[in-house]
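Engineer: Alright, structures below, take your time with them.
What follows is calculated from the coordinates using simple rules that are stated; it is not laboratory data. A quick note: this is a predicted structure, and the numbers were derived from the prediction, not measured. Cβ atoms are built from the backbone, for glycine too; each structure is taken alone.
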Structure P
């Protein structure tokens, strides 16, 4: 009887999380705040990608903030804070994902109406974060060329729940013998028609396309 009991408890926890996430999403969207949840494996370049995003938004006078999830240390939060935007660190102390309540608690004393964008850098993991809604309007799945082309097939749950996919570190594609066409075909096989960005923080490739996509999605919100 152990397994059914575990499943019952997990179902209740997820239901509570989803109810809170829906409430948070309504609040965010009512403020015209576009919330983006970034999910990837460790080493994909998620923090560097987000730092470049935040730096470019700040340079244009567009207000943004970020919360960062990690098991331990505030290394990523300090890296992102160097961009000049407000950043909060969420330490999960071993938990492999963020939950809606964690995010809400770390936003408690921010005036969210001051921001156009809120970015949530999730814990580096391709499985656990997939099931947890954080109240985001956009979920971005990141895949680096150093990981190979088959990640979408191995972890379809993430790509099925994502709104946009970003292939990172494309400046290393040739050195890694990355098969671009296979990677794109694999993403399309899992989530047909999903927007895919090919990006490099080092060269700047794809970053403007990413920012344009964010602007379009934010314009669709109805405060």
Structure Q
């Protein structure tokens, strides 16, 4: 049975497909599905911190209060989950890793090639340094003008997506941004994260349908 919502979804899916924004094998959702492994962690702003370490000139640490004083960025992106849903024109706010570098907050050593995101419960996911420094990767605290909900990674998550109209940016599937993020490890070489070790594709490019290794 067709409903107004299903007709609207089909019309929107056709629109973004015509615009070249719908990757192969994906379908549009008007919802925001919740997918993660393990329970939602608790958050204590008095003890929470965010760390950057590894191949940087000086390791850095910010408390929750300090992190919220960092320069902020807003991005509108299309996000694409490896489970085949896509959500378009989503608005995110947070801190860009490129800003960390441009503002001199961190200095990356010349031999660094990859970055590991470290999240609660030991969850990890890896990305090439070049992708982390693109404008479509964000350490996000807000979604659609509101703080992230716990199910979607509050207080902080990595987010990677496709910026409409921006060509030349590598765009991995959405799992390559870790929920409940606690730190970034800069590495002189690649190391696979949690899902990558379980058989998911190491690069995960949406346009190449790199879902599994």
Structure R
């Protein structure tokens, strides 16, 4: 039996693999040390690549940091996409939104994003890159949830109101938890947010039906 020949990777494949190693090493270091303690000089060693290779892919600290943010937010957006795709017609869409918002805004990736945004004010390249990544991915997630609400019978303006209420409340609670950790209060207010969003959702779903009934009555 002839020995199996190993498949030689193309230059593009090797380049993409190197890039991914650098990004993953940078993510681990940023989780450990935050942006203030993040040193690009340590990333190449951690990734097992040369400094030249790292500089080729990411010529500056800002470029590498933006790639980290893009990667983390893309992963979070994909997680939201999968969650939405698995929601059945009989499932509670508001509960799904609460869970999705909690997973993202209470996660360490969001905390890192806040840290980067604070640091980015002193670096225009980093500031613009982080904001662009955040807008691109978070608007995508919001559009997916709005699409699901539209499919449940809400008009667009009302669907956006439900989303704004839900995500803004959870985001605000998550930010508060950064300096005042109170899990019981958070859980209590999360339930309050659910009830408020659920009430708004049910109210707006009924309005078109009521209008239709009234119009039918006028015609008769």
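Engineer: When mean count of other Cβ atoms within 10 Å over residues 68-75 is calculated for each of the structures P, Q, R, which structure yields the highest value?
Structural biologist: Sorting by mean count of other Cβ atoms within 10 Å over residues 68-75 in descending order puts R first.
Engineer: Here Cα extents along the principal axes in Å has been calculated and equals 51, 47, 35, so which of P, Q, R was it run on?
Structural biologist: Derived from the structure labelled P.
Engineer: With helix-only ellipticity at 222 nm (-39500 (n - 2.57) for each DSSP H run of 4 or more, over all residues; to 500) coming out at -27500, pick the structure among P, Q, R it was computed from.
Structural biologist: R
Engineer: If P(r) over Cα pairs in 5 Å bins from 0, in percent, for residues 20-147 alone comes out at 2, 8, 15, 21, 22, 17, 9, 5, 1, 0 when worked out from the coordinates, which of P, Q, R was used?
Structural biologist: Derived from the structure labelled Q.
Engineer: Work out which structure the value 5.4 belongs to, where distance in nm of label points 7 Å out along Cα→Cβ at positions 44 and 188 was derived from one of P, Q, R.
Structural biologist: Clearly, the read-out refers to R.
Engineer: For which of P, Q, R does distance in nm of label points 7 Å out along Cα→Cβ at positions 12 and 140, calculated from the coordinates, equal 3.7?
Structural biologist: P
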